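In the part that follows, the structures are each spelled out as structure tokens.
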Structure 1
Amino acid sequence: MRPFAVITGASRGIGAEYARALAAQGYDLLLIARDAARMDQLAAELSGRHRIAVECEVLDLAEPEAAHRLFAAARTRRQAVDLLVNNAGFGLFGEFVDLPMARIQAMLRLHVNTVVESIRLFLPDMVERRSGAIINVASTAGFMPVAYIAEYAATKAFLITFSEALAEEVRSSGIRVQVCCPGPTVTDFHHTAGLRPNSPFKAQSAAEVAAVSLAALDPGPTMVTTNWSGTLTAWLSRCTPRTILARKAAQWMRRPR
């Protein structure tokens with residue numbers, strides 16, 4: 001039986017590239033997203049090119065109890081999940097006091113609640129089988145406090161520390177937990193967030209991010225940066241006082257965009 005992967009946020013961007021890379025490795029896939037048309041198109045592409053099984057489930061993972069619906073959707077397709085990729089996410093740019101409460105709540109549910117609850121549901125079977133892997137897609141924004149995307153950066157910081165701690169808990173069970181921290185990436189993230197790209201570093205392609213992440217999955221470090229600029233950002237965040245980081249990040253984000 002071919003290995004089976006569940007990918008959230010799979011209709012576009014990094015999630016779609018994880019799907020393409022895993023399909024090429026011979027995985028059967030369950031794609032999770034809100035955009036049915038894009039998912040169906042991607043599923044047809046991958047199943048036709050690689051002769052694998054690709055199924056789709058339309059889910060809004062920012063809704064309450066979404067993790068349970070995700071778990072149920074996976075179990076109806078396959079009893080055992082070999083790889084869970086928690087990629088779904090979005091950004092919000094602006095002063096926190098001005099952001100809509102509904103969007104704030106949706107981001108917390110999507111980036112924190114649904115990820116944690118999904119892992120709690122999928123992980124016991126992996127531990128029992130002593131086989132499986134989880135990838136949580138975070139961001140280099142999680143390395144520091146970043147004004148004007150304060151909530152986004154904070155949720156990604158949570159994913160980093162949560163993933164690192166969880167990786168140690170399950171290491172003896174043979175389970176791999178990775179937190180992938182891409183920097184600027186060519187996706188529609190900035191458009192959705194209302195943020196014009198303004199980085200001194202060249203943006204990576206989503207395909208490059210997925211390839212680096214999967215290449216580092218086994219064996220590799222728990223926290224993975226996907227290019228030299230991400231590695232530099234991680235180093236600077238450890239060596240620079242937090243007050244300076246926060247002030248410089250705020251100044252950078254306030255620059256004309």
Structure 2
Amino acid sequence: MIVEDLRILRQLGKQFIPDVTKPQLPGPFKGRPEISTEKVDEAALTALCPTGAIGRSPVSLDMGKCVMCGECEFAFPNKIKFTTDYKIATNVRELLIVKEGDTGPIVLDETSVREEIRSLFGRSLKLREVSAAGSNADEQELNACGNPNFDMGRFGIEFLASPRHCDGVVISGPISENMAGPLQICWDAVPSPKLLILAGTDAISGGIFTGSQALNRSFLDKYPVDLYVPGNPPHPLTFVNGVLKLVRGKKKS
């Protein structure tokens with residue numbers, strides 16, 4: 001058995017990322033956008049976006065609404081460029097709005113982090129993921145967070161089946177009317193204090209389903225959100241780094 005394991009290791013190499021804070025992603029990945037100060041036809045630019053993520057005067061891009069279609073970058077390559085920066089999760093909704101001229105990273109607002117989060121969940125965090133009418137894209141990426149490549153379990157972060165044994169809820173999907181009730185039941189079953197994390201554009205803003213009568217997002221009006229993880233779908237490295245920043249802060253991960 002050991003010989004076989006060594007043979008596989010030699011053939012495949014290491015199947016995990018030793019430091020999840022340092023890997024570089026390839027160019028096709030769309031992460032944090034950068035918007036130049038070049039003057040363009042703002043009306044034409046904003047008309048391209050299917051979710052209204054692009055604002056005007058000054059031009060801005062809301063990562064919480066962006067579906068990463070890339071149409072804006074394709075039509076105005078000198079105005080909008082998506083970098084490969086995957087560390088784009090934050091705990092303040094307004095920080096997901098990138099304005100022209102902004103080149104710095106999307107950060108966590110330390111003053112908004114509840115004290116009990118780091119005192120209780122820094123070493124062990126169990127989460128219940130609720131697919132609230134998701135397309136299964138966000139859900140697959142969240143599942144990948146626990147695979148041998150990203151292995152968030154090494155940090156004590158795991159998804160569990162029972163909300164009664166969890167420390168928080170991760171919502172994916174735009175929250176349909178049919179899922180509003182089950183989501184509330186799940187949330188109520190999680191003991192306090194607890195975290196609320198929104199993973200993906202659909203969960204954060206409703207995405208392309210915004211305004212649909214099939215949605216019921218009233219749940220989000222009742223509880224504060226501890227972490228927004230943008231992306232359509234969010235990359236596992238975005239989720240893992242975001243959660244680590246939230247529960248450990250400046251501590252070495």
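Values quoted throughout were computed directly from the atomic coordinates according to the rules given, and no laboratory measurement underlies them. Just so we're clear, the structure is a prediction, and the values are computed from it rather than from any experiment. Cβ atoms are built from the backbone, for glycine too; each structure is taken alone.
Between structures 1, 2, the calculation of Kirkwood radius over Cα pairs in Å, for residues 93-140 alone yields its largest number for 2. Computing helix-only ellipticity at 222 nm (-39500 (n - 2.57) for each DSSP H run of 4 or more, over all residues; to 500) across structures 1, 2 gives -7500 for structure 2. Here distance in nm of label points 7 Å out along Cα→Cβ at positions 61 and 109 was derived from just one of the structures 1, 2, and that gives 2.3; the source is 2.
If you line up 1, 2 by distance in nm of label points 7 Å out along Cα→Cβ at positions 229 and 245, the top spot, with the largest value, goes to 1.
So if we calculate relative contact order in percent (Cα under 8 Å, 6 or more apart) for every structure here (1, 2), which label has the highest result?
2
Identify the structure, out of 1, 2, from whose coordinates semi-axes √(5λ) of the Cα gyration tensor in Å was calculated to give 30, 24, 17.
Numbers: 1: 29, 20, 18; 2: 30, 24, 17.
Answer for the origin of the read-out: 2.
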